[in-house]
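What follows is a set of structures to go through.
Just so it is clear, none of the values below were taken in a lab; they were calculated from the coordinates. Every value quoted in this text rests on a predicted model; they were computed, and no experiment measured them. Cβ atoms are built from the backbone, for glycine too; each structure is taken alone.
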Structure 1
Amino acid sequence: MTLPKTKGLAARAKASITIVDIARLAGVNPSTVSRALSGSPAVTPQTRARIAEIARESGYVANHNARMLRSRKANQILVIVPNIAAFSHPDVILGIEEALEEHNIGVIVGSTKGSEEREVALARQLITGTADGLILLNGRLPSELGELPQYTRRIVAISRPVANPAIAFVGIDNEKAAIEATQYLLSLGRNRILHMGGPEQSPIFTARAQGYRNAMRQAGLHEHSEVQHLCSFDISAGREAMRTILSRRHLPDAILCASDELAFGAIQVAKEGRIKVPEQIAFIGFDNHPVGEAFSPALTTISVPRRRLGFLGAQTLLRLIEEDREISEPQLLSYELLVRASCGRGTGPSADPR
């Protein structure tokens, strides 16, 4: 028998073919394949033989993944992070561990390091049954799993939503948080507010930018709004962006930064340029970095409940595994605007023409 050409998993790696792939090749439902491979008499001998031949030629291995997922026999959950060194991840992972340890379930943490190949390799732990479920902190659904919709009920995204609406999401309302932060700056008399944003392709940074724009529009300052989407959201990106801002003839009197690290870098350069913070330029960040309170001046920021996000995300994943269903509505936790010295009352628009 010659198998038809296939895409996705079967084309890339025969060993990873699934019941869904076999069903597609045989022109039957996945449930029929499952019954045929288990020897059920409910399937005709001819169909059973055809399915068995397809499975054999495709290299299918019945490793009881689905049964393992339902029963949590692996007793391990995989957490995928983009960078293991990021300051925000330990609190989230701690919350995940707290939710899982009472069920005697372990946590495997894997860092993608920006590599799609690494991402796919990690995702295969869910496919092979090494992990019972997957928690994403990187905002990306591995391509390997995008071709296997039966696994979406075993995945939860925390903090960063993924493009697939079937994936459960636990986070905060970033747009609303940015509105509140911008409105606070407006309440201080600031009206030349700039938004220093992160990568435009990120749903988080897009939402924060939209919240800023909404607040400026509501204040009648839409034509004065300005968003700078940067390629990164670290300290060096903040420093570089602030150097460009300081080269202008007119400066903003406040900057809403999409991350605390952007704010740290921007404030450093502002102070090097003899700009008084917050008297001339006020700053608000995002994420409540541990350094923020000790920074000079202490950074006003949006505090994200990272540990609670991890705990609820893990609880949600357990519920998905037990009930084998989707949770399509995002679960949004409350955030807090922590007012510190970096956005004091100031004197409103400040920068004289240079």
Structure 2
Amino acid sequence: MSKLNLKDVEWKEFFIGELFDVNTRGKRLIISHREKGGIPFITAGESNNGISGFIDNPLQKQYEKAISLDMFGNSFYQDFKFKCDDNITILKNKHINKNTGIFISSILKRLTEKYSYGNQIRPNRLKKDKIMLPVDNQGNTHWEFMENYIKQEQKAQVQKIIDYYEQKILQNGFTLLDFKNIEWKAFKFNEIFRKIKRGKRLTKANQITGNIPYISSTALNNGIDNFIKNSGNVRKGKNALTVANSGSVGSCFYHCYEYIASDHVTSLQASNADKYIYLFMSTIIKRLEEKYSFNREINDERIKAEKIILPIDKNGNPHWEYMSKFMQKLEVEKISNFLPYIYIYI
């Protein structure tokens, strides 16, 4: 089959009310009434497929294999069973499946340009909204094209993933050394890291939206709290570790990219470290979580005196090669484990 192209098919406007019943909505369920469970609960939001938590609440109606659309226009296809609040409209018809649902929801997202907090989606407005969709020779909605186009694009993405990781195996899989009888030794942080520098305070009000990761004390998202573009009176880093001094004390992450560090983290940079060495050390440094807490933070003096136990070579120096090869070995093992599950999509 020849490659499908969005430019090679005819498009036509359709009222959303022609395609779906726009009157099916979820039911209000305030946070204090949500019973913890295993069913995804969809609320207004542009991330995590709209999932804000997992509930039980047997009286809350359940849906599946449908598109969820919030009052701002954020839309997602939900292939699984879910429940939702009254800010969500459920869009479903006999043609909607995983692939057509993904295609339609990507187009519906353009509604976010029209709707906002002061102008929210409501059934009477939604049914009159129009979207452009591919049509067949008879001018009808071309569901088959949408289905096959998404399959094609997903297959292409899967192939890119396979190519990348197969190359990783070829690069690293045959260079791993068989190290035996490795000894370990405790080093002070200032013996390992040539640069130990706390970041600078930058309040939310003074953060300028941009594309540079802002690292704070969160234990999630590799420590990224925001994306900013501040250039004055900030402390930047790259190819380094950050360890949280407060908040999620001890959380440690590697950053291969340029970042801006808040005063809640300390940057650690070593002279001999590559990506894999940093990843190796970060797993060890994370053990500081057991020693420190919100009430006992890591200050500048404590972190310099803190110790890290590392493998050593025959001269008693940090065994950089072993650390790098060890993490490469783990990477190859993980890749080898999950590649068979990706092959089934080709």
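Upon calculation of FRET efficiency 1/(1 + (r/R0)^6) of positions 150 and 206 (r between Cβ atoms, R0 = 30 Å, to 0.05) from the atomic coordinates, which of the structures 1, 2 produces 0.50? Only one of 1, 2 returns 0.50 for FRET efficiency 1/(1 + (r/R0)^6) of positions 150 and 206 (r between Cβ atoms, R0 = 30 Å, to 0.05), namely 1. In terms of mean count of other Cβ atoms within 10 Å over residues 134-141, the structure with the greatest value among 1, 2 is 1.
Structures compared: 1, 2; top value of distance in nm of label points 7 Å out along Cα→Cβ at positions 166 and 310, i.e. the largest, recorded for 2.
14 is what came out when relative contact order in percent (Cα under 8 Å, 6 or more apart) was calculated for one structure; which of 1, 2 is it? Of the structures listed, the value fits 2. Given a computed value of 2.6 for distance in nm of label points 7 Å out along Cα→Cβ at positions 86 and 334, which structure among 1, 2 does it belong to? So the calculation was done on 1. Quick one: Kirkwood radius over Cα pairs in Å came out at 24.3 when computed from one of 1, 2, so which one is it? Source structure for this number: 2. Hey, helix-only ellipticity at 222 nm (-39500 (n - 2.57) for each DSSP H run of 4 or more, over all residues; to 500) derived from one of 1, 2 reads -8500; which structure? Computing helix-only ellipticity at 222 nm (-39500 (n - 2.57) for each DSSP H run of 4 or more, over all residues; to 500) on every structure in 1, 2 gives -8500 only for 2.
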